[in-house]
Structure P
Amino acid sequence: MNEASEKVKKLILSGQISSTLAKEIIFNYLKLGSLITQALVAIRSSATAEDLPTASFAGQQVTFLNIRGEANVLKKIQECWASLFEARAIFYREEKGFDHLKVGLAVPVQEMVPAEISGVMFTINPVTHQKSQLIIEAVWGLGEFIVQGEVTPDTYLIDKNSLDILSKKVEKQEIQLIKVGSLTKKAKVPRRRQLKRKLTDPQIVELAKLGKKIHKHYFYPQDIEWVFYKKKFYIVQSRPVTTLKEADGEKEDQSKIKEKPILKGQAASPGLASGPVQKISSAKEINKIQKGDVLVAPMTSPDFVPAMKKVVAIITDKGGQTSHAAIVSRELGLPCIVGAKTATKDLKNNQMVTVNGSLGEIYAGSLKMPSSALEKEALPNQISQIARVVIRQTATKLYVNLAEPQLAAEVAQRNIDGVGLLRAEFMMSEIGVHPRKIIKDRKQKTFINELATNIGLFCKCFYPRPVVYRTSDFKTNEYRHLIGGQAFEPEEENPFIGFRGAFRYLRDPDVFEMELKAIKKVRSKFNNLGLMVPFVRTPQEFQEIKKIIVANGLIRSSSFKLWLMVEIPANVILLEDFLEIGIDGVSLGSNDLTMLTLGVDRDNAELAQIFNENNPAVFWAIEKTIKTCQKYKITSSICGQAPSIYPDLVEKLVEWGITSISVNPDAIERTRELIAEAEKKKVR
């Protein structure tokens with residue numbers, strides 16, 4: 001992997017930035033400086049796959065500080081691009097199932113602020129996931145030492161509603177990262193400041209107010225980097241928190257743990273685990289780590305990740321709740337204690353210890369906890385520790401099927417990777433009037449606004465997780481129930497295979513375009529909304545549908561994905577023809593696909609017993625679809641009832657290589673466990 005990484009980086013670095021782009025970069029860089037001096041800038045990386053709910057990508061790409069000069073800026077931008085293929089980044093994407101060629105990298109260039117104090121702020125408690133709490137960490141000098149875990153920061157806990165400071169933990173700081181000319185250097189903190197508190201109470205409250213504003217702006221808990229210089233706060237980065245779970249409603253029953261801790265540190269990731277200690281001083285020693293060890297190190301970096309995936313718990317001497325060790329441990333679901341100060345000195349290799357990541361305590365030996373205590377200890381959302389490990393090991397995405405806006409906020413709090421099917425029909429039924437009557441009455445704007453409001457609610461609640469909106473697929477008998485429907489809808493003998501889906505859009509584009517306008521309106525605020533087209537009978541139909549979508553200003557991009565429902569046998573048989581037209585993903589509608597494959601109406605009581613998604617013909621269609629998607633490197637999903645009903649099908653879907661599975665809310669936890677078990681079998 002290292003060899004491949006070096007080859008790819010060498011190719012990128014040996015290339016030349018086009019003269020047009022170079023001129024544009026230099027022109028804008030020079031605007032940051034003055035007539036006399038060129039600006040010092042920070043050059044950061046921001047990958048398109050960063051900060052997803054299942055992957056923090058913490059530290060996988062590089063950041064350069066104190067860069068000055070046109071040539072240096074261009075050089076460091078190129079090095080940022082090349083860092084997309086660091087060995088650790090390649091490994092991480094493989095583990096998370098990201099396509100290496102579909103991950104882009106933006107490179108923001110920011111004017112440097114010469115920080116006196118800097119730090120990180122979470123607008124939710126990152127350990128307990130209490131939404132009413134906000135945490136600020138602060139150090140002298142530049143903030144890179146917080147993320148790297150080089151120093152243990154001051155930690156301030158604030159009540160987000162009242163802005164009362166609930167606790168202040170001041171840490172001794174002996175070293176800091178400072179700017180010297182155009183360089184960053186490690187320097188000693190003056191002795192008189194080493195034990196001094198970094199921020200005053202008024203400064204803490206001022207910063208907390210900024211955090212609340214940023215949270216409100218993005219509608220989602222934020223991980224914010226800040227600096228303080230000349231009595232003013234500057235925000236240098238904000239990104240969504242990637243490790244959200246439901247808040248822990250109660251503390252662990254400490255009476256169950258009678259042993260006294262042999263060492264204490266900061267609780268960084270909840271959970272309880274026992275194992276033998278293995279100490280390493282740098283990433284060069286990660287080959288010493290065996291499965292089931294407790295990793296003990298001064299601090300961790302992104303190069304530690306392969307070892308971190310093997311262990312049952314992590315302890316570091318340095319670092320805070322926003323250090324690399326803390327963030328990655330929460331993502332992996334591992335108990336973690338940071339800032340233990342003397343762990344590498346006091347603990348011995350192969351010594352058996354128990355790590356309580358919720359309390360920040362380390363005990364001698366392997367504690368045998370009562371099951372009730374373990375259940376409380378394991379996870380904030382009351383799932384057992386076994387389930388917790390299952391959740392974090394799921395490479396196959398788990399999405400949810402939704403239709404009712406009032407459920408969005410509640411379901412979004414659960415361990416789900418996005419909305420795989422957002423049905424339009426419920427929202428349109430709530431509007432209650434047939435779309436043709438709305439057009440006739442010239443009330444299109446009202447329809448568009450109301451639909452956009454409801455779709456936007458889902459996007460806001462799930463942001464930045466994807467929401468795939470399936471455009472309306474009412475059958476004529478269903479449309480007739482809307483106000484004015486009988487004037488516009490024919491009475492069909494068999495509406496199921498009648499005037500519906502994409503064919504209706506082509507015959508009646510005005511209605512379809514109202515939906516597209518609503519989607520475009522939502523996307524002006526939320527870029528996590530995608531579009532799925534249902535019941536497309538032929539590739540030619542899909543080609544014409546795409547033209548209408550593009551004409552309404554919705555163009556496929558890294559943030560706007562176009563999906564196709566695969567629910568007709570023709571979709572399976574001609575899938576390659578559909579894919580050549582250009583789509584980003586397909587979702588198998590197992591309900592309609594089963595009916596049309598077997599020629600069975602599941603709503604007919606006489607035939608219901610032979611409606612069976614476990615039929616070999618249906619399995620063939622599903623497997624062929626998934627394998628074709630793999631061949632063309634596009635996303636495959638399934639959004640019917642089958643995975644919720646047939647556990648064996650989940651195992652087959654994972655075995656065939658499906659990208660995601662979308663289920664109803666009542667099947668989320670059960671399906672997550674089934675996926676995890678199937679993935680374990682697959683790698684054996």
Structure Q
Amino acid sequence: MTTITRSRPGGKAARGEPAATIALAGNPNVGKSTIFNRLTGLKQHTGNWPGKTVGTADGTALLGNTRLRIVDTPGAYSLMAHSAEEEVTRDYICFHHPDCVVVVADATCLERNLNLALQIREITPRMVLCVNLLDEARRKGLQVDLEGLSRRLGAPVVGTSARRGKGLEELLCTAAAAVGSREETPCPVAYPAPLEAAMDTVASHLHPPAGCTLPRRWLAGKLLEGEPSLLRALEEQLGISLREPALGQAVRDARANLQAVYPGRPIGEIMVETILDAAGSIHGEAVRVQGGYRQADRKLDKILTSKRWGIPLMLALLLLVFWITVVGANYPSQLLSDGFGKLEDLMRQGLTYIGTPDFLTRLLTDGIARTLFWVVSVMLPPMAIFFPLFTLSEDLGYLPRVAFNLDHCFANAKACGKQALTMCMGLGCNAVGVTGCRIIDSPRERLLAVLTNTFMPCNGRFPAMIAVSSLFFASAAGFCQSVLSAAALLVIISIGVLLTLLVSRLLSATILKGAPSAFTLELPPYRRPDVLRVICRSTLDRTLFVLGRAVTVAAPAGLIIFLLANVQTGGGSLLDICAGFLDPLGRLMGLDGYILMAFILGFPANEIVIPIVLMSYLSAGSMLEAGSLMELRSLLTDNGWTTLTALCFLTFSLIHFPCSTTCLTIRKETGSWKWTAVAFLLPTLLGILLCICIAALWRLFFGA
């Protein structure tokens with residue numbers, strides 16, 4: 001039996017030239033990237049919501065002794081491009097000459113997916129339709145006639161269940177066979193007679209260059225449709241231009257004749273209608289539906305997306321996630337702290353035993369090691385719980401419902417509803433959220449999303465916010481402390497969402513004026529997540545990656561703080577001098593100079609802000625032993641922390657400048673240092689202003 005060998009870059013299968021290139025195309029959220037990962041062994045990120053693949057991804061697979069290049073294109077609903085993703089997919093299929101195109105379709109909503117398959121079938125006969133999620137379709141009472149589907153399409157059809165690895169070997173064999181096939185089968189899309197006649201007329205005036213594989217019939221149809229980005233691409237790639245006198249005149253005459261037959265109707269609309277009718281006809285013959293299909297999904301959606309219950313349930317689910325994170329993180333954090341405390345003692349004893357100078361011993365243990373231990377013990381448990389829960393909601397299919405619930409809010413703010421998705425991505429990492437803004441088509445709305453993404457607290461800010469909310473807002477609540485701590489986090493998140501909407505509305509009324517654009521949001525079926533895969537993926541791709549970045553930054557930060565605290569000049573340490581300079585502004589904001597300096601030094605990574613605060617408060621420049629977490633509140637209150645300080649700390653943690661990685665990402669995505677500066681200054685000034693207002697009101701009503 002022929003077997004598939006998955007190959008990583010640099011591996012055996014990656015050497016040499018592939019025998020053929022197979023492109024994967026499909027709607028968002030059909031399992032296309034999962035198939036790519038299974039075939040290549042790579043780690044293209046997948047999830048149950050639109051927009052996961054923004055550019056193409058390349059991999060290699062071996063089929064027996066044949067090396068095949070696999071290209072994963074961005075998710076697209078149509079080749080009549082309405083977004084950057086669809087344009088990338090269209091241009092790759094048309095101008096990069098893949099030897100075969102595998103169109104991945106969702107068996108549970110096949111009719112919608114056939115729209116893209118028929119458009120690709122018009123371009124190339126070397127197409128294979130992969131009907132994915134067959135197991136899920138059977139559970140929902142759907143039976144797909146794969147042979148009948150193949151006859152109607154005039155192309156091979158293979159059924160798969162990619163998440164379980166079923167059918168992938170047959171799929172790759174079928175695609176490889178299609179590469180060498182020269183059988184020409186008629187395209188299943190027949191347009192109305194007037195349009196077919198117009199296409200024939202235009203095609204007779206076409207003279208494509210040698211090597212062009214695009215059918216003249218398709219080229220004629222696209223010239224008649226007149227989509228601007230494709231016309232530019234045809235001119236750049238093939239030299240086909242309506243500026244050619246004979247061709248231009250033929251197209252104008254054909255359009256005039258069609259307008260006489262279909263007055264007031266765009267030609268593209270007629271073509272879309274014909275393709276959709278063909279998709280519906282094929283679906284009706286190939287798919288049999290049993291009673292009860294998707295009834296459970298629809299009933300659940302009536303509740304989760306209702307005007308009355310949608311947002312309250314969303315907040316309740318978020319509260320539950322935070323509560324599980326807070327409760328679950330306490331015990332592991334204490335275990336890690338105790339273990340690191342013993343390890344620190346062993347390090348100190350070992351350094352003393354080998355005769356290390358006292359200053360160097362304290363530098364290594366109290367400065368660098370203790371900072372690293374604190375970051376790991378405080379960050380790792382919350383992230384190891386929050387990220388899998390977040391990824392489960394992603395795979396389950398709930399995130400698109402969040403975007404649906406918030407769409408009218410963003411519309412009122414003159415922003416795009418897709419911003420809700422990028423906002424959710426920002427909960428993991430603001431830099432990832434900024435990159436995810438590519439799924440927003442409008443440049444104005446994309447810039448709005450980039451500028452406001454930092455109002456969502458990232459993983460680097462969550463551990464400090466969890467610790468402070470637990471210490472100051474839940475310490476006197478007895479058995480309810482975890483619920484109150486989670487509620488405090490929920491309030492902070494809600495404030496971030498409100499600020500995102502308010503700032504978006506303000507920017508839309510001033511420097512980024514414009515109306516919100518409509519967009520198509522797919523509500524995918526609810527799916528049972530693969531829990532083990534989710535845990536492994538979130539641990540490797542998110543938790544350990546973020547923790548590694550934090551540890552890398554924490555070591556030099558601990559060194560800097562230790563040196564600042566121990567270098568004396570003018571009767572005081574450099575640390576005290578810097579903090580004293582910032583203290584007037586800090587007091588005005590309800591904070592102090594040490595806290596502001598910690599935020600400044602935490603610019604490379606937000607994860608190190610709290611460790612810097614703790615180190616700064618100790619006169620020797622070292623913080624508490626890693627095993628004494630219960631003494632944190634005493635340390636903070638002894639240095640002037642009150643409920644007001646904690647409230648202002650949480651506020652400024654939420655609303656301040658993005659970290660260095662996010663700033664560089666903003667520069668890359670916007671291509672402008674000006675907008676990067678706006679993204680830096682806007683939340684910083686707003687955070688300072690809000691903290692000053694909160695402190696002033698608190699002192700007015702509750703005293704100093």
Structure R
Amino acid sequence: MACLVPPPPAIADGFSPSPLKLVQQNRLVSAFQSPKSLSELRALHGRMITTGLRRNDLVLGKFIICCSSSNCMEYARKVFDEMSSPSVFFWNAMIKGYQQNGDHMEVLRLYFQMRSCGFDSDAFTFPVVLRSCSPLKRIREGKGIHGLVLKTGYATNVIVQTALMDLYSLSGCVASARQVFDEMRERDVICWNTMIAGYSRCGDFANAEELFHKMPEKDESSWNTLIDMYCKAGDVEAARRLFDEMPKKDIISWNAMISGYVHIGDMEVARLLFDEMPRRSVVSWNVVITCCVHHRRFTDALDLFRKMQRSDVRPNEVTMVAVLPACAHLGAMDLGQWIHAYIDKNRIRMDVYVTTALIDMYGKCGNVEEARRVFEMAKEKDAFSYSTMIEVLALNGKAEEAFQIFSYMQSHGLKPNGVTFVGLLTACSHAGLVEKGRMYFNMMKSEYNLEPKSEHFGCMVDLLGRAGYLDEAFELIKSMPMEPHVVVWGALLNACRIHGNVKLAETVGFRLIELNPTNCGNYVLLANIYAKANRWDDSVRVRKMMKDRGVVKKPGCSSIEVNNSVHEFIAGDNSHTHCARIYRTLQEVTERLKREGYVPEVSSALHDVDTNEKMQALSYHSEKLAVAFGLLSTTPGTPIRIVKNLRVCEDCHVMMKMISQHYDRNIILRDCNRYHHFNNGSCSCSDYW
């Protein structure tokens with residue numbers, strides 16, 4: 001496409017520079033070729049003044065364009081406003097500069113100021129201004145400019161016509177865009193692509209296809225538009241046919257196709273395509289990393305990120321937002337800290353998304369202090385940032401701090417959302433603050449007009465159940481305006497376990513099994529409740545029901561990060577390279593703790609298994625193997641961070657408390673229910689989880 005800002009005149013009108021002035025002029029113009037910092041621009045402006053070239057059109061034009069590429073439009077405006085009578089070229093340069101820097105409102109303001117000063121728009125003005133109307137949804141102004149285009153004789157200019165088509169199609173006026181297209185005397189590839197993209201955006205696949213096949217000449221953008229259209233519509237087969245037919249593929253083609261497979265959840269084919277790519281962009285890496293995280297393939301996401309580091313593609317803020325959740329879910333805080341340092345070192349923009357991802361990562365790794373520090377230092381905070389910080393504090397047992405953050409949020413005029421109240425209710429639940437929880441639950445509707453959802457009822461059931469109000473919790477479930485989610489019933493069943501209410505547990509447990517017959521956890525929890533009440537026949541009956549239905553108990557898996565590598569263990573695992581040393585360490589730890597009074601908790605194990613077998617079954621739970629590896633592989637006195645996929649059992653919970661006391665270690669264990677901070681023989685959950 002032709003340049004939308006004409007080049008400045010080589011020599012100012014009526015001025016023939018001396019050889020010295022010409023040398024100075026050329027040096028200045030050469031200095032403007034690359035973006036500059038504000039201090040560098042000021043220095044160059046000073047040179048323009050001292051050399052007497054501040055009114056030289058060529059130098060001034062190049063300087064304003066340099067300011068634009070340097071994202072310093074305020075300085076460009078200062079210079080522009082000092083000009084006594086700027087020509088149309090300078091108006092166009094300023095308008096273009098604002099558009100390139102995303103300030104579309106200023107584009108329109110300056111355009112109307114230009115008109116009021118008596119300057120006529122030209123073929124360079126119209127396309128820029130029209131393209132600023134679309135993001136502002138100023139279709140009325142766009143139509144007014146269209147009228148002026150018709151009056152001033154630019155209606156047959158291809159660039160102006162293409163900008164009009166773009167405006168109308170982006171504003172949903174595809175018929176108007178097609179009218180402009182049909183009136184064109186000459187059409188280049190860009191015109192065709194713009195019209196096809198317009199049909200694609202509004203979902204008119206038939207017209208998009210028809211135009212595509214009518215095109216006299218297609219470029220990569222033509223093919224990519226249609227491939228992207230089919231991918232976004234979920235018709236990946238049609239997209240793949242075009243992709244395979246495409247004579248020459250570029251990075252955008254590959255990225256669109258990979259995104260299409262990601263969109264339908266086909267991670268395997270997406271990864272195969274990614275591996276086949278001859279060249280990858282940052283978008284390519286971001287798409288597959290995000291896809292891995294979405295499909296809970298967190299280790300794969302981190303492996304891809306490490307490969308990206310070894311490639312020639314530099315990560316950006318989107319990469320950070322994609323990879324930090326993988327660190328969070330695996331508890332890989334060392335890698336998360338390295339990413340944080342990388343962000344700082346490479347001056348990656350710490351926008352609200354990156355900041356929130358860092359807060360979430362540190363919080364899920366149990367490092368509340370660092371999460372709080374990132375939050376306090378953040379320049380940008382929105383409701384999501386505050387909600388994430390509240391959730392981090394709540395899950396880590398810092399209820400009062402969570403309430404304090406909520407007060408800050410209110411004082412800054414930010415409206416809380418449903419996620420905010422999940423965090424607040426969780427904080428109340430973990431702290432046992434029943435009345436405060438009732439207050440926040442009622443506040444949702446009374447002050448913020450937020451209807452409580454299933455997750456909010458789940459928090460209230462957990463809160464009431466934790467406090468022993470099981471009947472009230474049951475009545476709350478029965479009064480819910482929506483069908484209670486399995487998580488809500490699960491919270492009540494867990495409360496029945498803690499308080500030994502077997503009768504209610506039967507009702508709730510079988511309701512859960514009815515709702516989710518393939519979930520092993522419901523069978524196991526109900527069987528354990530029966531076992532603890534010495535109702536062994538009922539316990540065996542539930543386990544037999546589970547077996548007869550082909551429901552297999554999900555294996556416990558625990559992960560621990562050591563030296564930037566995540567190590568995963570399952571119960572009775574023998575696959576680790578240091579397996580012998582880990583088991584030896586675990587045996588030594590167990591023997592020491594027994595001397596200190598540790599007695600394995602075997603009450604929930606099957607009654608037809610002898611005590612030694614029960615103890616053997618408990619000895620090699622995945623979190624015990626992980627903590628043994630942590631003791632073996634980390635410096636004495638340093639924290640040990642473990643993530644487990646299931647609820648930690650009572651025996652492991654007792655053992656973690658004793659290890660924290662007798663080995664002087666802070667142990668942060670995140671299970672599927674909450675965060676456990678073991679310190680000096682006690683746990684932050686107060687033995688309720």
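Read the figures in this text as sums done on the coordinates, not as results from a lab. Keep in mind that this is a model prediction, so the values were computed, not measured.
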Report summary line: Output 37.4 (mean projected area of the Cα convex hull in nm², calculated) maps, among P, Q, R, to structure Q
Query raised in the report: A value of 5, 19, 19, 22, 21, 11, 2, 0 was computed for P(r) over Cα pairs in 10 Å bins from 0, in percent, for residues 110-453 alone; which of P, Q, R is the source structure?
Result: R
